[in-house]
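Multiple structures follow.
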Structure I
Amino acid sequence: MAFPRPIATTRSATGIPTGRLAVWWVIASEIVIFGGVLGSYIMHRLGHPDWHYQSAHTNTAAGAFNTLVLLTSSLFAVLAHQAAQQKDGKKAARFLVFTVLGGLTFLIVKGFEWASEIQHGYTLTSNTFWSFYYTAAGLHGFHVLAGMVIMLFVAADARHNRELQRVENIGIYWHFVDVVWIFLFPLLYIAK
């Protein structure tokens, strides 16, 4: 027996679906968090010109590869949204799984990268640059992991053509995670 959906899940006082509005509120709060971390990083970087010696030890190739992986995973999120709009839940679920695989690839590469850096003595307590590096990249990695978990739940519903509007919502979140990386990559890897 199907229960009618409460009106609060489909409309808000603004005329924007409640789920989409909630995602934008989450992103606004995340902008404050990442903005604080990135703002602090930039201010410290400007005050410590010797940081370029430390940032030269980051693995730019791994960071660039991970950028490509996240951008590709965002393409899959867009294709999932497109499939959901066409009411093709199975196809949307498949693209969401591809997106999750992109996130998993990102985290695996990040794990190997961190293991190598730690093995070379670049740890969280080495100096301020590495503290910022691990904090910013770790916080981002946590958001990637959270997005992957949520996406798997959304894909499970989408596979049965349920709650297809959630595909767009998780896609918005995933694009935000992507944009954060677009800021982190040059700051942590390229700006020597």
Structure II
Amino acid sequence: MMLRAPKLRRKPAPGGPYQVRLAKRADVHLLPQVERVAARRFSQFGYDALLAGVPPSNETLERRQSQGRIWVATEGGDLPVGFATASIQEGVAHLDDLHVMPEHGRRGLGTELIDVVCKWAWERGSRALTLSTLLEVPWNAPFYLRRGFRILEQSELSHALANLRELEQRAGLPVEQRVMMQREFR
């Protein structure tokens, strides 16, 4: 079976209110605030511990940005209202973070960010994108299931994903409520 690159579902209208692009160095200092605002939504599901987490340091974000591994959804081309970061783990792309501020949600920005990360992954030779997320929060696992991801069985976890699961547990994340997911590119 021949593999095909993931398709971008749609592109933002030129000059439209939102754009998705690679993050610029000037965006980096704005991303922790985007993450904090987006994370507030988890409190309604009792995941207050997630709110206490510290966003990645500016140094970490600057490194990811310099490596071309952060994409931002912007309003008017300048102000980030969402972002995604990714990495390659054992030859497979991994979505490290995806955040959209609630007041900009339900406009396709999360989907656009996923599609851009999938394209990036494909161009780097990965044939799938993995992630770790909460099972029952509507904008987590159910959102990703609707976008072509599937839940991985424990036996399917790569060494990198098993290590990530262990790190999440040590960090106090509710691993019994979390799943590893994967979207294969066909």
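Read-outs: derived from the displayed coordinates by stated rules, not from any lab. Fair warning: this is a prediction, and the values are worked out from it, not measured in the lab. Cβ atoms are built from the backbone, for glycine too; each structure is taken alone.
Have a look at I, II and say which one yields -0.81, -1.06, -1.15 for log10 I(q)/I(0) by the Debye sum over Cα atoms at q = 0.14, 0.17, 0.18 Å⁻¹, as calculated. Traced to structure I. Comparing relative contact order in percent (Cα under 8 Å, 6 or more apart) across structures I, II, the highest value is found for I. Of structures I, II, the largest value of volume of the Cα convex hull per residue in Å³, for residues 38-149 alone belongs to II.
Which one of I, II has mean count of other Cβ atoms within 10 Å over residues 102-109, as calculated from the coordinates, equal to 15.8? For mean count of other Cβ atoms within 10 Å over residues 102-109, the value 15.8 is produced by structure II. Can you say which of I, II returns -8500 when helix-only ellipticity at 222 nm (-39500 (n - 2.57) for each DSSP H run of 4 or more, over all residues; to 500) is computed? It traces back to II. Match the computed value 2.5 of distance in nm of label points 7 Å out along Cα→Cβ at positions 78 and 166 to one of the structures I, II, and report its label. Of the structures listed, the value fits I. Can you say which of I, II returns 4.4 when distance in nm of label points 7 Å out along Cα→Cβ at positions 94 and 126 is computed? That value comes from structure I.
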